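Asker: I've put the structures underneath this note.
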Structure 1
Amino acid sequence: MLVVFVREVTERLIFTLDFVFNERKVNYQLTNDPVFFAKTDKLRLNYSTQTFENSVTIEPATVLFDSAVFPYAVVKSDFEGVACLSFDRVTDPLASIFYVLSRMEEYTNLRRDLHNRFAAKDSILVKFGWLNQAICDRWAIAVLHQIEKIVGTTFDLPQEETAIIPTFDIDNTFAFKWKGGWRQLLSKSRDYLRKDTHRLELRKAVLSGKEKDPYDTFDYILQIKKRGFDVRVFWLLGDYANFDKNISSLDIRHQALIKRMFNSVPIGLHPSYKSNSATYYLESEKRRLENIVGESVVCSRQHFLKINLPTTYQNLLKNGFTDDFSMGFADEVGFRLGTARTVRFFDLSTNSLTRLRLHPFAYMDGTVHEYKGWTVAESKTQIEQLYREVKTYGGKFIFIWHNETIGNNGKWEGWSELLEFTLKLKDGIKTQG
């Protein structure tokens, strides 16, 4: 048992210490009684400015004891040889953990990209070269090592199994099938104007039944499930709009496909682009999916990974969601939460811990191919490094693909090799050129 002394017990503090100790099966007890702390014969960590003999001391910044979001002077610092953050000139690994896990920088840095998203390039995780590291777990381990070094003990940390969790977003169920007449006409006209004869011929072959629709990779997804993976699917059912172009949820063939998939894999909602700023759409789309599958839908991933803190998550909570899989960047691979572990959303606007569980992902198909412009071989190298980080520091290796990107069609020709590479990482596959 580890006894931690603090001047004040706060929700921020408990949230952070639970991540450091409970996640690593280290029992701890909080106290603000200096007499009890001075006399206890248990392991001791002093997280205050008060002085105690023979105890490990970490000088606290004010972050875990504040009740609002302040523009702290945040700079890169060092804690016992491990790079971490300093807040107003106080180096504090525990405050560093909370700062990243709560995504505090997304409340104070108001720069956004053209889709109103907080971009990776604006994050301290990129600025300080930490995005590809499970940095919060590294800080947690640094705290434990400091206690071990000073007290002369060794924590028996558990060996964790690294689950590989493939997830698939269904933005566009089919390339050609089941589209309304006016959509077929517009799409066909566009292909004529672009002189895209390949696409014109492919459309004709698909609609005549001679070839399979290139986005029809649902049997492949089910096959991955049968191989023992915890597959997750997120389906877009928003009304047709500029960034929301799936087949109508009223189409009974579409409904039948969703039901068939739901019989084998969990299906969450892929809230539409416009639902991020209008909760009416979120409510409506959730109801649509629930009516199709006949069960309550509690998992989501935002279309375009649009997260506007704290509003996006507050809206999910108001509509009965318990789990979200959106936490990651579109423009970079890595760990936006500083961890691959499931973490509950801490709402800084109310200074309270919520019941919404956040499941961070490590990479997305479009990030490596479209944003970064990497080859399959280059992507393998980066992804293997991310997997090794998760294997070392714990958590789940979650990643995103789309039904339209795993069929080896068009610009995605050959890219299913990367999906298969990721699935086989658990078997110890090494990067190949």
Structure 2
Amino acid sequence: MSARSHIPTPEATEMTPYLWALLGMLVSATVFDAFNISILSTVAPIIQETNGLSNTQWGLVNMVIRVGAVSSFFVLSLADRYGRRPMITISVLGYAVFTGLTGFSRSIEVFTFYQFCARIFLAAEFALALIIIGEEYPTRWRSVGISLLAGVGALGTIAAFVTARYVLASYDWRTMYWIGLAPIALVLLVRLGMRETRRFAHVQQRDGAMSFRQHLANMRVPFQPRYRFRSLLVTLIWNCNHFVTAPAVTFWTIHAARDLHYTPQQYSVVVAAGYLFGLLTGAPTAGLLMNRFGRKRTCAFYYIGAAVVIFGLFASTSTSLAIQTALMSVNIFFFLGAGASTNTFATELFPTEIRATGYSWTTNLFGRFSEILTPFAIGILADRIGIPYAVGIMAIGPIVGGLIILRYAPETNNKTLEEISAELDGAATAA
């Protein structure tokens, strides 16, 4: 074995000014990411009515748009070849441009295409931000950093619904998408202020730059016997999670407008308040609970809780803003916690050499099958049994996911990424 193989991995031991600045850069990009994603929910009732779409047709539009997130697999996997920094720069630029172009759509087909393209880069940016935090932060800060980043996107959602409350009262829905061009200004900040992650730089120093042929071979590594179990595990729990998180807000705004007779201003207040509560409690609590009780129990708690509360949200027929806001707040608490804990698993279970590739296969490709199909399935069911019952049927997904986590997931709390990898490699060899 060469001496290069013994280069020590640069594990951070404490938070430095750069790591705090890095968090600020990634938080800014992620907030705009969430803002741009949430625009679709703010204008969903308007787009559906303007184009005369049934629930089934709107579900199909959602399905096609979400396929863009799956296609982000190709962008994200390139981060294991070219690095995290250049790919996150491209991702921020890409989602800003296509969000702005959506405002110029003249047909539902063009609208869907631009949103499809925007989702490619939105999903890639968020995944890369989580990977960067996972690779750069000290062990004891890793789950907190990932949870904070996963939860702070709620600020973007809040901003989108607060903005919509005023914009949609006076302007066309297109204005919301033109506002989404703002992240272009972040590209320069990310380009100048962000360094390549120390773990990726370590791998490049040890193994050299990856050729295109090596990149193609690297893409098959997550399916090798030593990684097959963890790839399957992450894929399964993400699909269980998306059964309720994928349709939650988009279909709730339609349900609120049609069944509860809410105006855009009213449902915007409910969602914004819900995300504010989730931002302050859901993701931060997840980080603390993961460090205190471990990843497995925390993740299962949020999954099963999400299944219960989404059923209550859509089953409620109360038109009281206070009641709907309370129900939405509890939902977002569990959704953000479930997302934070799942993202922690997804970033911890793969070694640096294939972390972006493993994440892209399990989280952005195979892990999104239910995210794509669930809105379409709900749309079909909603035309027959109504939106509340259609969403209620999907609530079984996270319950199954919680049981899978408790039974099969490894506990990764208080371990470095290298310790986790060595432990899982040993278990795979023994099996």
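Any read-out appearing in this document is the output of simple, stated calculations on the displayed coordinates, not a laboratory observation. Computed from a predicted structure; not experimentally measured. Cβ atoms are built from the backbone, for glycine too; each structure is taken alone.
Asker: Looking at structures 1, 2, which one was mean count of other Cβ atoms within 10 Å over residues 158-165 calculated from, given that it came out as 22.8?
Answerer: Values: 1: 13.5; 2: 22.8.
So the calculation was done on 2.
Asker: Another one. Name the one structure among 1, 2 that helix-only ellipticity at 222 nm (-39500 (n - 2.57) for each DSSP H run of 4 or more, over all residues; to 500) of -10000 was derived from.
Answerer: 1
Asker: Suppose Cα Rg over 2.2 N^0.38 Å works out to 0.94; of 1, 2, which structure was it derived from? Present the calculation step by step, with values, prior to reporting the outcome.
Answerer: Values: 1: 1.09; 2: 0.94.
Working through the options, I get structure 2.
Asker: Figure out for me which of the structures 1, 2 the number 2.8 belongs to, where distance in nm of label points 7 Å out along Cα→Cβ at positions 14 and 38 was derived from the coordinates.
Answerer: The correct label is 1.
Asker: One of 1, 2 was used to calculate relative contact order in percent (Cα under 8 Å, 6 or more apart), giving 16; which?
Answerer: Details: 1: 16; 2: 27.
That value comes from structure 1.
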